[in-house]
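Please treat every number below as a calculation from the coordinates, not as lab data. As the structure is a prediction and not an experimental result, all values here were calculated from the model. Cβ atoms are built from the backbone, for glycine too; each structure is taken alone.
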Structure I
């Protein structure tokens, strides 16, 4: 009887740890170069991220930076601060995948996958296949 009880507790703890693990990405992250903070959040079963802080939020004239490189001319007047740059990530087997990352510095959107290792977020943006891409490492912002 004691073994059954211990087995049930182990299973419940494993399930609990796994369910907490997939939301480990939720929170604030500092970009690799320290020029922006991204708030990652969950909507339904998907994960998204928006720019919540910029080291240099204003242009040379002192005005808030806008999404001037966006390929959609109608969106070029929106502020960069507050942009949702990470979209539609699903968690599967320790990886956040099938999402996209938007680069406001170029106006380009890339396929993306993310993993967490040692409290660092590895973000791999790519075109086509993951081999043809670039990885950035973001650090968690401690509250």
Structure II
């Protein structure tokens, strides 16, 4: 729940920032000065990119959570216990020891979104956030393709 609250706060702050930058862009466009108009156009483009990025990240988080809930409901999440530090972070050594199994599952069934999602969890526990996101994105894409 803390993560959702953090996302909500950060999204609200980004929306506020976008609104303030957008207002500044309108003011600069109204000056009629070529430099001001150029800066105003740039300030319209940048918030548009920020809105796109925010939307994409929120969609990713929502879809990843949906898939996680489906796996949990199907009791298909990894059941292996891994050690955690007092801070709550997973012991990387434990996660690294489980990683080969999840990679083998994906190699055995490359079209199974469940295997890709579990691989994403293993990457995340091992501290490789970039590959974790890639694996979960693949799971999202495969699951969406299996519904159509």
Structure III
């Protein structure tokens, strides 16, 4: 993986590990009060970061966009603040609510920025990276 794709995939793995650790913690303690946090970490963190990573890897024109690093940093910072803030909010720390709101808006802005980057590439018919993968199912044929 290259550039912003590698960064998003690294972030995705971080989210997956955090989400799974929180899930295990809830199962062991039998306290499922952090279920909304767990769901956000897994869906918004792991899943979305993985989708972004693979899109940027497969569409070099999008990866080369000057907006792609901005998209990464906006999504990464707002997402981490959102997930951490949501954890505290679900724990009862209501003082964090303004930060969660601001981070939510930032995370949404990141998705809007991705739309600005991705949709023109998709509608222009940008070709996916045509380099064969060493892990191809047809390797050696």
The value 6.7 for distance in nm of label points 7 Å out along Cα→Cβ at positions 37 and 93, derived from one of I, II, III, belongs to structure II
If relative contact order in percent (Cα under 8 Å, 6 or more apart) is calculated for I, II, III, the one returning 27 is structure III
Computing Rg/Rh (Cα atoms, Kirkwood Rh) for each of I, II, III, the value 1.15 comes from structure II
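Tell me which of I, II, III gives 10.1 when you compute Kirkwood radius over Cα pairs in Å, for residues 77-116 alone.
III
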Note: helix-only ellipticity at 222 nm (-39500 (n - 2.57) for each DSSP H run of 4 or more, over all residues; to 500) at -23500, derived from one of structures I, II, III, originates from structure III
